[in-house]
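Chemist: The next part holds the structures, each set out as structure tokens.
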Structure 1
Amino acid sequence: MIEIRNLYKRYHNHHGSDWVLKDVNLSFPRGVSVGLLGRNGAGKSTLLRLIAGMDSPGRGEIERNCRVSWPIGLSSGFQSSMTGRQNVKFVARIHGGGFDVQRIIDFVEAFAEIGKAFDEPIKTYSSGMRSRLNFGLSLAFDFDVYLSDEATSVGDRAFKAKATQAFKDKVGKASLIMVSHSEGILKDLCQAGVYLRRGQAVWYDDINDAIAAYHEETTGQKA
């Protein structure tokens, strides 16, 4: 389970700064996959980074009683002067926890489908290639919760289908907390939803209700 209590987050700049997230309180039950919805800038990616521990809250706390992945779909975190293979090997040694390092390397190389680029420096990669590598590396480990930031939108149609199926294969073994602009993906993979608006977060037991709340806001804005 992941518990978020009285969470506040903002990014300071010389224009002043509003809270991206303010007084967020959420409980993510074990085994329940959750879709995050909200307009651009609502704080979806920020919330994922906070849950992953990649960023720190301004106030409040996050308690993780499970193994949580880094946000799949984000291409940051790689050492750009090292090759894809070297990056994977490094992460496998640090986070492998006794796993066979070579097995992890072989899995990522096959899943990412970037060919000879696997042995080229990361700085020569396109953003899509970085995301493929990140996706494969995340799936190579057994996390209790996988975080996904538009991960299923990377690559061509075949790779998108492969990415979606990879998440489906995790059902029953792990859960997802995912951001996606594809409502079909959210309905297919998530049971519950969190709707972010003006820094606030509202939990919905049914992903369809979260989607309906998002539609109500966006339609009202257009009207």
Structure 2
Amino acid sequence: MKNIVITGANRGIGLALCQHYCNNGDRVFALCRTASPALEQTSAHVITGIDVSQADVGEKVFGVLCHHLHDQAIDLLINNAGIMHEEFLGEFDYEHMLAQFRVNSLAPIMISQALLPYLNKGGKIAMITSRMGSIEDNTSGGYYGYRMSKTALNIASVSLAKDIAPRGIAVAILHPGFVQTDMVDGTGNITAEESAAGLAARIAETDLTNSGQFKHSDGQSLPW
């Protein structure tokens, strides 16, 4: 049984990941602002009141998990929480763009840094990013704030992978696929459950030999 921490766990991909790991018999700590009925029906330890847009989110997550973990280690941290707004040329919204950087770029790094003391050698951090943060893969433009925030997360995750490799901790940088979630109004070509299964498989494959690589949940390598 592994100790797994998942942010943004109350719906969508985060909920599906919680369900996947709970069904696998792991001990899951599900972090979110407010719980959903579906999350409460899982065996996860649900921790509410976690707002990843706040500057002190790392310290708050560390403090809350101290009461649950005691001397136990975290085997896997999945930074899944994210938001998306639509910005197009001539329609920029500064606050919306800044909010995406706080949630999508800064929070995963701050939470990872705060929880490093709980990640022992062999532990893993998974960043749920997006291929919309790929510069080479951008063929349609638009979505300025979301794309920039995910590109920032990608480069920060590579730095993190290099910095913590001496500790024996690997980092997975993962695109979940085009998933049928509220973020995209239910459009998409795979379900959250299918995405979670693929993400879990990629996380299981991650070690120090492939740490910091950018992967699709289906296994293909993605361009930066």
Structure 3
Amino acid sequence: MDWQLVLDSIGPIALGGLTGTIPLTLASFSLGLVIAIGMALARISGIAWLSGLARAYISIIRGTPMLVQLFVIFYGMPQIGITLDPWPSAIIALSLNVGGYAAEIIRAAILSIPRGQWEAAAMIGMSRGQALGRIVLPQAARVSVPPLSNTLISLVKDTSLASLILVTELFRVAQRIAAPSGEFILIYSVAAGVYWVICLALAGGQDRLERRLDRYAV
């Protein structure tokens, strides 16, 4: 094993994670979470056409590969006159994907809140929107933390697909280092290790957040 190559590659690959993978993950997850909340609320709205649109969106996202979604955004959109740079394309595709999966997590979390919570809110004069924002969603947020954290960790790894549309992130940097050296197993193993460290950090953050939220559990 070429230990010098390992040492020389760790820095650039880790930097690719800090400047590429992590920002891409955070931006995509944040936007995807907004989409997911909207889709979840649409699903439970009781408005047939709105619920139908949300159901169709979720079905399409969950039923098609992320790589296909990424390629449709980056390579397909220019054919209808919409050309996006690699970074915006990656963020849009990843966000839409997160939105489709996280919407069902959030919907299930909302539906897990006992009906009595809604009724109690109505008895003290709250509208449905006030009950949702002040009582139901805060409780649903605590319930949804573990599955949403898993979605976030999966997203970290899925950002590697962005290298296929020339986004400079962790895996793209590893590819550039491995190509001239020919040490593909070695360099990709280093990249896998960096991904693992990032995911371990996120898992640790998840545990701390869960413990903190458990303090408010009834």
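What follows draws every value from the coordinates through simple rules; no lab data is involved. The shown structure was predicted, so the numbers you read here are calculated from the model rather than taken from an experiment. Cβ atoms are built from the backbone, for glycine too; each structure is taken alone.
Chemist: For Rg/Rh (Cα atoms, Kirkwood Rh), which of the structures 1, 2, 3 scores highest?
Modeler: Ranking 1, 2, 3 on Rg/Rh (Cα atoms, Kirkwood Rh), first place is 3.
Chemist: Given a computed value of 17.4 for mean count of other Cβ atoms within 10 Å over residues 103-110, which structure among 1, 2, 3 does it belong to?
Modeler: The structure behind it is 1.
Chemist: Assuming 17.1 is mean count of other Cβ atoms within 10 Å over residues 47-54 as calculated from a single structure, say which of 1, 2, 3 it is.
Modeler: Computed on structure 2.
Chemist: Follow-up question, since we're still on this one. When mean count of other Cβ atoms within 10 Å over residues 31-38 is calculated, the result is 16.4; to which of the structures 1, 2, 3 does this value belong?
Modeler: Among 1, 2, 3, the structure yielding 16.4 for mean count of other Cβ atoms within 10 Å over residues 31-38 is 2.
Chemist: For which of 1, 2, 3 does log10 I(q)/I(0) by the Debye sum over Cα atoms at q = 0.12, 0.19 Å⁻¹, for residues 63-134 alone, calculated from the coordinates, equal -0.55, -0.76?
Modeler: 3
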